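What follows are several structures.
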Structure P
Amino acid sequence: MNTSDEHKSHTKRGYTIAVATISSSRYRDHEDARNPAEADDASGAIIIDALQDVGHTARYSLLPDDISLIREWLEGVVTGHDTDAIITTGGTGLAPSDVTIEAAGPLLEKEIPGFGEIFRSKSMDEIGYAAMLTRAIAGIVRGRAVFCMPGSPNAVRLGIGIIASELGHVVEHARGRV
């Protein structure tokens, strides 16, 4: 067994993950949505289904593209004792309204550059050089793993595949348990 496999063998299943879809247009139409179905949110549904399929609990939020509201949500989630990780979708592009990275980035105490690097590398296979447009990032905030990825369903399928395979390992390292 190599070192990575040994570390992974000590991770548990059943983490609690806060999931947020960040989209002003969706928020305008579905502000009170409590789950992706109520928000007509395919990307949020992909994330939650993938997490639940491997035994995790996911809590859903829908947020507008607003730096203050995104930061307020993140601060609330990381101070909660029952959240192990955070995954956001949306707001990572280059449009002026895309502010997820500006909201989350300054809160990261440690970056996980490998997530964005792997995401962009795998995206090259699907969308070619347009992969450079993504600003997908990950890091640690107060012992919680945070992943921010684009909002398209194809990007979310790719991103959650990367995240789900290492989530327990990342969570345990973030908490200092490995």
Structure Q
Amino acid sequence: MPAIEIRQMVHANICVRDMDRTVPFYEMLGFEKFADQIFEEGAGVWRGLGLESNRRFRAVFMKIPGDKPVPFLDIIQFLDQPTAGEAYKTLDNVGIVRLCFEVADIESVARHLAERGVEFVGPVSPYETAPGVKPSGVEAKFLCVRDPDGTVIEYAQFAQDALDVLKP
């Protein structure tokens, strides 16, 4: 047994510049908002985040529709000393550079997003290790897009479902 027993993934955090622009974008991507709150100056979260106090941020939690509350997106806009920095320009950086979500029809997702002017990183593409070679026999297609701040979101369509990647 590993030293740490992980029960489940809870959330992924995305820092944004403009929550009023970002929330409708993620709703258009298929998420639903279930919490919207302000974290005030002096709150305990500042110590845990390793950031100085005397700041505030707004956090909006968004989940995949349905009865599963996790994992969810924890979208944060820093208010006092606004969110800083830039999203990764390319996907070959160290760190978490994209989040992936399974969909049933990648082509209809691509049309939906293109009609709304969403920036594509590249076209719908096959998941393969070499031309025509499926990794571990997994058949899938994927599409990467950028949110308004440049964060990359990936959609994947599997021949069966995402559990295909666990099959030997």
Structure R
Amino acid sequence: MAEAFNDLVLSADREARYAELATEIAAVLEGEPNLVARMATVASMLAASFDHFFWTGFYVVDPARPGELVVGPYQGTLGCLRIAFGRGVCGAAAATGETQLVADVHAFPGHIACDGRSRSEVVVPVFDPAGDLIAVLDVDSDRPAAFDAVDALWLARITGDIFSR
């Protein structure tokens, strides 16, 4: 019972931090049209806000190679340079257009180990105002099951507010 209560308190604290962070990110990016600057700022602010974020960044749809993501702005260790749609967690998010919440990346079919220390991951597809996929936001943790529905919801909300409007 005490563990369930602690989980609720931690979730509520994290949700409050996301709400505050969404406002901060929107204020910093007010009037900035450059996509790379926007992605770099989002990655930086997210990475600095949560201890369990090991790698935070974007894989951008490569217009020169349809069906492929190329590494974009990120914070963390070396990322994969390219990921095909449908391959690994990021590729699954790109192919389906749906958020991927993975408690154990090593159990995910076709997982790509860009850094073997990654244990769990949440990947959110990022759409432009026309509804076209432009990137995925990838957040990894070196802790198992580090992400839940709160993370998925708020990361989707933040990217939607920043890139889809």
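Source structure of the calculated read-out (semi-axes √(5λ) of the Cα gyration tensor in Å, for residues 51-130 alone, 19, 14, 13) within P, Q, R: R. A value of 0.40 was derived for FRET efficiency 1/(1 + (r/R0)^6) of positions 35 and 139 (r between Cβ atoms, R0 = 25 Å, to 0.05); which structure in P, Q, R was it taken from? Derived from P, not from the others.
Read the figures in this text as sums done on the coordinates, not as results from a lab. As the structure is a prediction and not an experimental result, all values here were calculated from the model. Cβ atoms are built from the backbone, for glycine too; each structure is taken alone.
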